[in-house]
Structure P
Amino acid sequence: MAGNKNSGRKAYRPTDEEREKVRVLKAGNMSNEAIAEVFGVSEPTLTRHFSLDLEIGAAKVTAEILMAQYRSAMGGNVSAQNKMLEQVGAVRARDKRAPAAPKLGKKEQQALAAKNIGGKFAPPSPPKLVVSND
């Protein structure tokens, strides 16, 4: 029986469900080593059978999510519509407000307040020199 072609392990064939899982895990920034561990295979085996899914997985999952969000937005879901507008930059282009000034600490606020004192508590102006010392 040493020469029997039917003996041994069957060749591994990934299912569509497994391919999708690899793409989602890769889109979630998992390493190839971690994904291989999830499937219980070695990293070379994972790479051999899922190379395309590992390579374009994140882009494909992102595209699928954007399309699902788009369909939901076009179906009338307002939060999906707002998220789509935010993602394509329409909201940022429309909302051109000046950026908020950086928040000052307590000491900076006190220094600014001291600098801007006016009225009867303002420091006197320096005297005007009549003679030039050149």
Structure Q
Amino acid sequence: MKLIVIQLITAGIGSLGFALMFGLRARHLFFAALGGMIAWGIYLGVNALLPGAFLPNLCAAAFAVTYAELMAHVQKCPATLYVVPGVVSLVPGSSLYYAMDCAVNGDLVGAGAYGHQTLIVALAIAAGISLVTVCRELRTPK
């Protein structure tokens, strides 16, 4: 339980860091950090029920975009302000790093394995974002 709390706090801090880096106004910072923290919590919860890389990341990214759309409506601002910090905690940084490290050191089997893992997570994030965006566009009257 302690590890989960630490992960949630660091996900929120990471999302806050990206929100600051992109120059969000002070009134958006808390909600941007909260979105990233909850998205990571969704990832942990789904991963506990259905271990893997694709489905937990897809669900977490879909939540992050849904949260961003909701907050954009409430705060009367673009959803992008919340999407980027919301999904940053899901970005497969470690597997990308290890893929590059293996490739540089000549371990092509390891590079392929880590590269595959990175690709799966990136596709899941993109699919989650696309799924919610398409559903919103289909629902919105023209």
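Laboratory data are not the source of any read-out in this text; all were calculated from the coordinates shown. Keep in mind the model is a prediction, meaning the values are calculated, not measured. Cβ atoms are built from the backbone, for glycine too; each structure is taken alone.
A value of 16.1, 54 was computed for Rg and Dmax of the Cα atoms in Å; which of P, Q is the source structure?
Details: P: 32.9, 119; Q: 16.1, 54.
Label of the source structure: Q.
Once FRET efficiency 1/(1 + (r/R0)^6) of positions 66 and 122 (r between Cβ atoms, R0 = 41 Å, to 0.05) is calculated for every structure in P, Q, which label goes with the largest value?
Values: P: 0.10; Q: 1.00.
Comparing P, Q by FRET efficiency 1/(1 + (r/R0)^6) of positions 66 and 122 (r between Cβ atoms, R0 = 41 Å, to 0.05), the maximum is at Q.
In terms of relative contact order in percent (Cα under 8 Å, 6 or more apart), which of structures P, Q is highest?
Evaluating relative contact order in percent (Cα under 8 Å, 6 or more apart) on every structure, the highest lands on Q.
Here helix-only ellipticity at 222 nm (-39500 (n - 2.57) for each DSSP H run of 4 or more, over all residues; to 500) was calculated and came to -18500; which of the structures P, Q was it taken from? Intermediate results must be reported in sequence, preceding the final value.
On the way: P: -18500; Q: -28500.
Value -18500 for helix-only ellipticity at 222 nm (-39500 (n - 2.57) for each DSSP H run of 4 or more, over all residues; to 500) corresponds to P out of P, Q.
When mean count of other Cβ atoms within 10 Å over residues 18-25 is calculated for each of the structures P, Q, which structure yields the highest value?
Values: P: 18.6; Q: 15.0.
Once mean count of other Cβ atoms within 10 Å over residues 18-25 is worked out for each structure, P has the highest.
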